[in-house]
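Each in structure tokens, the structures are laid out below.
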Structure 1
Amino acid sequence: MPVVHRFDPPDRFIAGTVGEPGQRTFFLQARSGHRLTSVALEKQQVEILGERVDELLDELLSAGGVATVIPAITPMDQVDNGPLDQPIVEEFRAGTITLSWDTEDERVVIEVFPVVEVAEPIEADEDDLVDLPIDEPEPEEVFLVRLPPVLARVFATRASSVVRAGRPACQFCGGPIDPSGHLCPRANGYRRTLS
């Protein structure tokens, strides 16, 4: 039976970072009262999760039939730009993340599962593989967050701003520019710097 870090709903659920741009570690963090859970993940996971939450809420808003109020944008009084809560203790590193809508409770449901170590490949003929059972290990931990639509929109807005707060993108190749510049492939290896 996995350890489930369940927040239904949390007092706060955000994406945040620790470190300087280019060296940041990204976290999802939920807090309810004094209970705090932090899960490390990749920048792309934060970006995609934020985008998907926004898309889900937009689809629900346009489809109608939902009794709960779904804000089109984050209400100004709900914007959360505060730092991550302390202490930041990484429970695990995120692997698979699922997103769904619970029609009964009208909540956005986010499940985060840890990275799974891949077992050694099995040496077998193609015909033998058909009969092999698929043995997916049960995760040791699960981070489960159930959000009302307003908190989900707040999360999506914050996730987008956290991702954008990194290094600026090169106007020519789109790659990140460090304070010292970067070698731009579109400029035949010449170093581009911020102007």
Structure 2
Amino acid sequence: MRTFGFIAEFKNKIHISLINGKDHLNAFSEWVKYFISQPNISRMQGRDIYQVSLDKDFEPSPLRDVTGIWCWWISAWGKSLLLNFMEILNWSDNKHPFVYTFIVIFNGGTYISQHKDVDFISSYHLWLKDFTDSPYVNKNQSELLSAYSSDINEDNLTEECNIKSIDIDMQGEKFRLYIAKTKV
């Protein structure tokens, strides 16, 4: 069995889970069953999510420009459900070829990139440079993020379901970065 990390945005909350599956579609199917059983999902929402998940026209799509990451999105009941998921490795696993996957939830969008490097800090700084040079952040936000990031290392990040995260207040806008070691 392979291990997949799921990051879902629903009802202004982030739901992180770890699911095992034979492949990404099997893991996705298991995730749907798990997700719709959660207490904050109504019976009607659960039924609708399940029905859409069975429709072959709405299978998760691989994302371009990154390796091994799928996305699934539906909108109903005045809410949207955005799911990104990937095959992940344990942080101590250095046997398999891997990349660090960075998922940023900021300014109403989700931004995903990957950096392959020998160590976490080098990969993180490559991601930081790319992100702060992008149009997604203004100069002040870029400076705040760079200043906050000077003390970042693997050990001082929060970890849930083998996905590490950082929350930063960026001038009143919540900035959340998820980092996973993903299989190539």
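Couple of notes before you dig in:
- Per distance in nm of label points 7 Å out along Cα→Cβ at positions 42 and 90, the highest-valued of structures 1, 2: 2
- Ranking 1, 2 by mean count of other Cβ atoms within 10 Å over residues 50-57, the structure that comes out highest: 1
- Value 30, 28, 18, calculated as semi-axes √(5λ) of the Cα gyration tensor in Å, assigned to which of 1, 2: 1
- For distance in nm of label points 7 Å out along Cα→Cβ at positions 82 and 162 computed as 2.5, the structure of 1, 2 it came from: 2
- Among 1, 2, which structure scores highest (criterion: Kirkwood radius over Cα pairs in Å, for residues 18-97 alone): 1
- Identity of the structure behind 20.4 (criterion: mean count of other Cβ atoms within 10 Å over residues 10-17, calculated), options 1, 2: 1
- Given 22 for relative contact order in percent (Cα under 8 Å, 6 or more apart), calculated: source structure among 1, 2: 2
- For 178 (volume of the Cα convex hull per residue in Å³, for residues 66-153 alone, calculated) the corresponding structure among 1, 2: 1
FYI, it's all coordinate maths here, none of it is from the lab. Nothing here was measured: the structure is a model prediction, and the numbers come from that model. Cβ atoms are built from the backbone, for glycine too; each structure is taken alone.
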